[in-house]
Structure P
Amino acid sequence: MQELVSNLAMLVVPAVLTWFLARRKNVAEGSIAEIEAESRAAEFYRALLDDATKRLDTAIDTIQKQDQKIRDLIQEIENMTDELKKYKQLNGKQP
């Protein structure tokens, strides 16, 4: 009977010890995999934000250039309108 208990203990103790150490290892590996996945996701979103920032800067530059072009065209229209008024006044004075 004592031999049976001894053999049983020799089987159970290493099995429990192995299970416990393997469980800790698996939990640690799971945590590492989770951290790596979060790191990849963070890098992906950082790349998206960098791209969005570049696109936004380009759009702002384009809008500013278009605004300046519109201001220039408005000024040109005002100048041409003044010239047209002067021309009409000169034509109205001539018989």
Structure Q
Amino acid sequence: MVYPEIVTFLVSGTKYYVEVDIAKDGCNREAPHCHVTDGKQRIAQVSLSPIEFNGMPAEIADKDRKRILEAISEQLPTLEYAYNHNRKYGTN
């Protein structure tokens, strides 16, 4: 059995995490993206190509936004792999 890829990481120097959808329908419905969370709930969505926020979340400071985008850029191959894997093998 093939399982979804779970990717979640803390953005260094911030209180924010980045995660990829594990639901098959979510991955197939939208262009590749990831989510920013505060550890409890999703507060922003970031496109993977180009790497940019889909809307500007007011609660995230400018310096943290920059760190988040840099972290996503550094982890882009892993994020893209997980997203594409979950399009086929994600949860229902």
Structure R
Amino acid sequence: MLTGACDVLAGATLWFALAPFPGGQPLAALGPVAYALARLAARMGDKALAVAASDRASLLLVLALAAAFGVLPHALACLALGLCAALLLREAEE
């Protein structure tokens, strides 16, 4: 329960980091999408991507550094694209 609440809070934080209230931008939806893809990739098993995606602190640290350098939207876009590709190209479990 607490893990799910933390995930929702992180997704909402990324949403408002990209488009502060009350203005909205279509790119703001990328924050929760990238975070949800990271949660899905974390369930992939014992692969290296699953280990990296399951570490919430490292993921948020990388996104905080990207925000500090002013490239948060680009970093989220690359993260979402990479995670989506990894999920689509994963091997089927037997």
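Source structure of the calculated read-out (helix-only ellipticity at 222 nm (-39500 (n - 2.57) for each DSSP H run of 4 or more, over all residues; to 500), -23000) within P, Q, R: R. Taking distance in nm of label points 7 Å out along Cα→Cβ at positions 48 and 72 as the measure, the highest value among P, Q, R is held by P. So P(r) over Cα pairs in 10 Å bins from 0, in percent, computed for just one structure, reads 16, 49, 28, 6, 1; which one of P, Q, R is that? Here the read-out was taken from R.
Calculating distance in nm of label points 7 Å out along Cα→Cβ at positions 40 and 80 for structures P, Q, R picks out P as the one with the greatest value.
No value in this document is a laboratory result; all are computed from the given coordinates. On a predicted model such as this, the values are computed, not experimentally measured, just so you know. Cβ atoms are built from the backbone, for glycine too; each structure is taken alone.
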